[in-house]
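Next up: some structures, all given as structure tokens.
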Structure P
Amino acid sequence: MAFIRTQERTKERFSLLLLDLEEYYFEQHTAYHVTSDPKQRRTRGSLKVCSRSIIFDPEDLGEPILKIPLRDCQKIKFEETEKNPFIKPKPPVISVSCKQVIFIKESNIIAPYQNERGPKTLNFELESWSKTEDVVQTFLQLHRASCLEKLGDQTAMIAANLQSRLARTSFDKNCFQSVVEKPHMECSAEMVLPLVCNPGHVCVTDQSLYFQPLNGYPEHVIQIKLHRIRRIYKRRHGLKPLGLEVFCTENDFCSDIYLKFYLPTDRDDIYYYIASFLENHMTEHTAESYMLQWQRGHLSNYQYLLHLNNLADRSCNDLSQYPVFPWVVSDYTSSQLDLGNAATFRDLSKPVGALNKERLDGLLARYRGMPEPRFMYGSHYSSPGYILFYLVRVAPEHMLCLQNGRYDHADRMFNSIGDTWKNCLEGATDFKELIPEFYGNDSSFLENGMKLDLGKRQNGALVGDVLLPPWASDARDFLQKHKEALESRFVSEHLNEWIDLVFGFKQRGSEAVAAQNVFHPLTYEGGVDCDSIKDTDQRIAMLTQILEFGQTPKQLFTSPHPQRIIPRFQNNTRSSSISSPTSELAPGSLCEDSSFEDLTEESRKMAWANMESLERISSHKIHKESVTGIAATRDGASIFSTSQDSTLKMFSKELKEFQRSMSFSNMPLSSCLMLPEGKTAVCSSWDNNVYVLI
């Protein structure tokens, strides 16, 4: 789960989630908060310089973190006592007079923020006295930016400050893990995490990809060895082609790092360098190649949907483009979940908003009377608010960050799966789909394991664990049965209809209108060109609205998606390997429709007399996926193999090692033949081509 991984990076109480949205954390200084009472109590901690606030994080976990919004500051000044040779010198003071102080995580408990309004003066002393005046000047500069009338001017001034800091620094090459590493390229970028971005420097060498945060948080440097990378995707971030996401696993939908560059050329240069380095280890699949694998049963429904989400720019690090999964079950009241009954399932040919005819009639009536550009649904099926609605029990700080330090009203929280489904059917503005966690192995998002105080409902009940349907004995049982429903025969036969709506030809245009699948135009890729909006405030407001409202996935298919090929004798449920977290993105183990006959008497006679005495001499795993064909030269010196990983590889029998790899198709290779002269190889592929290689 993305949020769990993010929290495991650091054990600090401070988090970037304590900042406002679109705010940066620049630097920190060891300091003392000195109270103004007669005792002048001194509390040691870290003073954080942020683009829109001053944050003091005490070392004593019983003390709350103090956050002072710069826009609420009335005066920030440097106070120094007069030098007197007969008196022990006192440290200079940073004096902050403000109208509001926000108290966070008192006693290290995650809870809604406490705002104290009214005139206050807070004094801080830096442990390094010599830096005090510089820090005050930085605060004054950022305070001026926060007090500018126009949001666009504020953003521009803060961006100028950030770029100046990045220009004055560079990647520390002492962080290289090897003295023989050769740097290829260095540039500035931001590490993207859910709701936050952290600026710093990227450096890629002949061995590793490095990111060094400008502020040293959460680590001084993050390293990813190039040979560990398994997947790499270009991403659209903030509607611009600036993102790059790197995965070191095949079995996880959470990446190892997501970077946002300031220039598309920087992003592309690093992408192509890494891709060329990995050309013998990594295959770039297309939506069509995954579709064929899914059709033939080599990918489960869960795996296929994850791959489509990845190709459509969905990322667990971007809550406005989080992976989207369908509701598949409609029965949350029965004591038993009957997967053999079609009535158990949701109609996958319709968007959530069209499942209730009475509600749909009202929406269509409004749509017909609406001026262009018209839309049927005023809210989206995936947005940051909906993601955190589901995940608040494991990501409470994200919810507090998104909602200005508050949880949602207790009765509007994710209290019951059945009630949530009912509201999606009947609510006037609720059309949300699900997220991958509902079909995963980690049930913690359904349980209040952190014992959070999420409020009290109108009936007096505290918000605790999510209420499960009667057919689930506990949260783990719910996930297991929900996974079985996703991999059931009914869903396998109809999943293509939902894909048409979300990723396919019914996503846009006249087909979307006919399918009652039209959302606000701002949610679609290319729906608005923010760079063409000259007024900076309007452009920022437009971008903020788009990101908070949610975005429709990139369209992957422009023609009807074919059905899955399902053998009549096969009950197409997810195999037992799906319950293992290490197999979620590995090829599915669903069987293809095939039959085998016993050997004939003639073939028995042709069998080797010493068949039973054969022993395995060696084995070599040189492909990432199933081997589909094998051929050898006449002298037996070289062995060629093809695989579903789309590569042709050559193995030396004499040297007993892999020697060469070629990739000439973006779909799996299905067979291999070596011609008698030993110089020509012939391969076939799922792309309907036969390749002759000399």
Structure Q
Amino acid sequence: MTQADRKRELPPKSLLILSTGRTSLKDHQNSSAGFSRLPKGRFAWVGGFLGVLIALAVSIPWSSKEQFAAQAAKPSTATILSVLERATIGKELVLAEVQRVCESRIAALGDFQSVEEWDRYAAQLRQSILEQIVFRGTPPEWRNHPVRVEWFEELPAGEGYRIRKLRYEALPGLWIPAILYVPAKVTGKVPAVLNVNGHTPLGKQYPPKQLRCIHMAKHGVIALNIEWVGMGQLHTPGYHHGRMNQLDLCGVSGLAVFYLNMRAGLDVLLSLEAVDPNRVAMTGLSGGGWQTIFLSALDTRIKLSCPVAGYSSYRTRVWHAKDLGDSEQTPTDFAALADYTHLTALLAPRPALLTYNAKDECCFEAGYALEPLVQAAQPIYTLYGCPEALRTHINYEPGTHNYELDNRQAFYRMLRDFFFAHPEEFEVCEVPAESELKSSEELMVPLPEGNHNFNSLALEFARHLPAQIELPRDPEKFAKWQEDHRKEVRSTIRFESYDVRAYQIGTEEIPEGTVRLWRLELNGKWTLPAAEFIPGSSEGTQGTVQGETRRGVIVVRENDAALAQAVSQHLSQGRPVLALKLFGYGPRQINYLWHLLLASVGYRTLGLQASELAAAARWWRQSGKFGEIEVDAEGKKLCTAVLLAATVEAEAISSLRLTQPMASLKQVIEENWSADQHPEVFCFGLLKVTDVPILMAAIAPRRIEIVDAADHLREAVRSLPRQDHVSFQ
């Protein structure tokens, strides 16, 4: 990617502001907004159709006349859909806005003039990452859990080493299977290596991992091969990495499970009498490379580190999307605190080998991923006076995503150079040992029934959430609770009060009235497409009509087809409509990995959606056309965003119509949702603070109409001290 590509900006305003006055569609048919001409003769059939109606009027029953007239009067969904499809923005702009926002919020590593200055910073950074990210919201018994190990039988092994099965308890109720490789003869203290693997269902059976452990054990190094959650024996739905976010929803860091999985493995290794604590290394490929950099940076008991094709800087990922990482690699709020450049620098002054592949088809290609990491860490190694301790290795053959022989032998050279006094004490050239590999069945370690996973842990926490909230019945105290709850929700979802700059990009006449197409620019960060439908009889009226407050309806749906149907229904009843395309839906839909990165730099998708909706409602109401604004939403996720918006925005949003909302945020956990399927809903700590019925109470006395509600929601609403504002259809 060229330097110009890296610095690319959003399209200039001139491409967004096509018109601020009333124009016809014809005026815009060749504009950069992407409008197209309506089909020729679109309305030519109207006269003929009216003639048919008159001719039939004398020959059909009155009941049929009424049905026919109603159908003729109903707005054309196809026409509305055609308009909505033009009220959009390109995927390129959507992605550019996300990239620009993310890059602007990623933490930068400063300059340091002395070892003392760096040491102070490094100690504080480690503490901040552990307290604010890794162990955020976790119970003390997780962090302070003493490692428990249960040993099982030995396996037949090749000459010069032994193999034994074990399992260890990473946190209460979660056991991790592992395999220990030990030299046949051990004298005194010897080096040891914690071996981790990446995203492979083979888990600890992954052949290159076994070969690495066998070679080290044959040459005097103890090797522990641990299972990774979600892989190998733990390759079941409850351990899916996207389900760690269920814990995040409860206000408990799901990342802690990954960290404790690794840390407890290190505890096991260091508990062995023969292990030299000054010669402990860690290595792994891909997700194993991520585990290696993360634990090695934060736990200095790791004395040598070799992550293989496991990570890149967040800034690199913004422009190389194939590097975007799963939930554990992109934890909530982490990128705003530290980048992987910081973690690489935290390895200093301990020896480190950064291994990357030249033609990596998966991720983290050497050509772009390696240099920013070296540039960040090398000055720190130089401060310590040991620049040679930071090494790099690029694999060209096969050059793909691998930990094959060339990469393994590069790691062996690091062990020889830094863990052995004499080069001849450790053999670098690997002798083929494929015949000694074990099958998954042979490496199977017994696990207790009911072994915890992300989902089971989240279910336990959710059972007691949200924290007991006693809703006051006294009107004055209830109003005070509403205000306090509004502030708490606002903070939790990272709500922003956006200023709106509205650019009208087209005006069009349809049989039902006038359509104005808008692009709403929110604080120069986000572009919200909107289509305003004004029924013919409503054009030019103000906020009150004949003494009655005039109501506008904001409609949000997951796609244009559903949006068109809803708009048609409201227009048929003479209601003005503002159709919005909120972030994450329709043309603004993005890969779930971008949602994770947004959360890592401090955003919450639910909060962004709520902020956009609230901003649009304020803008539309301030136009003076409407005394009240109703919001009409459908679906579990969108209705949740709308409830949050209405909770925080108490003035501009007057009422809600919600179709099939969630009965409770706990459904996310009970139905075992994952972040790769529904990234929008996993707002850190939201269930700890509130739930759907509580949000409805916070919105009172504004009217909420619920269509097709679950029985559980009806029961929950009936228990509220204020419920007369909620009705069910």
Structure R
Amino acid sequence: MVKYNITKIEAKTRIEKLKISINRYRYSRLVLNKELISPEAEDALKKELFDLEEQFSEFITPDSPTQRVGGKPLKQFPKVRHSSRMLSFNDAFSQADMKDWQGRNLKLLPLSTKLDFYAELKLDGLAISTVYKYGVLKTGATRGDGLVGEDVTNNLKTVEAIPLRLLSYSEILKNLEQAKLSHVITRLKKAWPKIIEARGETFLNRKDFEALNREQKKRGLPLYANPRNVAAGSIRQLDPKITASRRLDSFAYSLITDLGQRTHEEEHLILHSLGFRVNPNNKRFSDFEGVFKFHKYWAGHREKLPFEIDGIVVMVNSEEHVRRLGVVGKAPRGGIAYKFAPKESETVVENIIAQIGRTGILTPVAVLRPVQIGGVTVSHATLHNEDEIKRLGLKIGDTVIVGRAGDVIPDVRKVLKELRTGREKEFHFPKEFCGQKVVRVAGEAAYKILHPEKCELVNRKRLYHFAAKNAFDMEGIGPKIIGAMMDNNLISDAADLFDLKTGDLVPLERFAEKSAENVIESIQKSKTVPLNKFINALGIPHVGEETAVDIGKKLVLAKSINHPRDIVDAVSAMKLEDWRSIPNIGPTVAESIHGYFQDKNNLAFLRKLDKVGVKIVSPKASPTPQNFKGKIFVLTGGLETMTRDQAKDKIRERGGDVSSSVGKIIDYVVAGSEPGEKYERAKRLGIKIIDEKQFIKMIR
């Protein structure tokens, strides 16, 4: 500790100036999002203040920045009665729920009433009340039962976003003037309140939650479930030093003291003027259309926020209307929590079935009691393989937690074994499928049949794949239409599609002449196809979209590829070593490619495609800048200005590669709306994440 050779009067003056400066820098950094000095310089000022207060302890005051962490551990928290009930909100889950809420409110208000609304992000944290006496934090409390909470003042002092002292009289009036709240200024000049009470939320930012769990893992301790639980547990720690170590954050959202505010929007402006941190994303809307857009936007972009939200809070903006509407139970009629669709839900596994894919692999699928997840009704969830079923300990009849992130297929995340009745059954893979023996090859996770080409179900899957968007892209040609064609013996393989005529389809059920013409037109339009999509359409085992691009590059080195027969010619001279030499292709995939092109039936299929007039467009050298050369991208979430396939094409045109999984070799993750686990993994690995606007700038 530094010893200062100054008088008490000099020390008192210096201490007061330091407190004012530190508080101003904190306010600017946290409330105005403007860093006036570096964090290191701010820390140096705090250190000087600490040393001075240690030397001249008689000048320590409760609002000093050094008192954020202080006080002895408590045996228990004292109870504190709130000045008015701390309310909670009723929930809405749909636009219909919101319209019902508005309708109920309008019935209780005069006929000519027109409502406007103030929408806020609904923080997933712990509600708190802070009471200031003569501008200094006097009491901080939890919600408790709404009427009586716990006094956690010392713990809330450790949250830097919560001011220990409000701004000065002159600063507050200046801020109110800038906010054009002249009626509030007039009110305050007549009578400045002795007590000001604000309410808000404490929460833990994602990065601090992740850092905390990394520390837990290092120590071999259990990981915390979510940021909300940590925030709630941290505020209720009897030792403030533990709370301080958690690095909690806070926003204020409600002004309880009457300072002349007429709307909820004005409450936020006044709170900001007083020196509180308020969420800058909150907005006023004149009607529900704006509210619904706000809800939709944040449902898709919430993962990009530094903190967790689970919906939006919508308030009737007029304070007078809110007062008139009153309270029902523990909730104000004038406000409602408009929740996002859940990412997880509970349901029952009614059965487990085995589905076959185009390569003959059997995948276990849980048949679920239908449940809403992420705004979609889910009735099936993938179980991947036998090992996953064993890991989960899953049985038919189990109650489970099912999750769905972004556009990912729903999956079973947890089995609630404590809800078992004793009537649950074990699942066993079938011993036979499609008239063939089901086997599990040593070293592989999957069960499969050895001759998938002899199974009609596999042939159907192959046809579905052939017509799909990332293959021949036959618009409107889905499983039902292909199924009808196969059931009526019109096609036996994909090449037969191109020989079909309108008259072949008209006799089929549900096919009028116009719809038959549309189907034939869509098939004929797809006859010319990019090389990588043609290769992907073939359904070579272990070959996906990216490997198809690599194969295409290899083929065009051997021969100009314009027709399927050119591929037959090119592969005739290629050996296993040639396929193994392709970058990004391992031994197993190379053997699969080589085996496919050695099979006489597959070569015959290529010649048949050639005969029906399929043409291939090979990649050509273009003037497109190769600014992505050597870079690997991952796409996650929905894009607004283009499809995923279009984005992939843009990356490849510029020399880049696209991966389906996130790892250390990835250069960029492009995050659209509702990004899933890939986004979270990229954050953990420190991979550069860009949004759609940044991506568009890169491809211009």
For which of the structures P, Q, R does the calculation of Rg and Dmax of the Cα atoms in Å, for residues 195-338 alone return 17.7, 58?
-> P
When mean count of other Cβ atoms within 10 Å over residues 395-402 is calculated for each of the structures P, Q, R, which structure yields the highest value?
-> P
Thinking only about mean count of other Cβ atoms within 10 Å over residues 467-474, which of P, Q, R has the largest value?
-> R
Comparing mean count of other Cβ atoms within 10 Å over residues 179-186 across structures P, Q, R, the largest value goes to Q
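Rule-based calculations on the coordinates, nothing more; no lab input. Treat the numbers as computed from the prediction; the structure is a model and nothing was measured. Cβ atoms are built from the backbone, for glycine too; each structure is taken alone.
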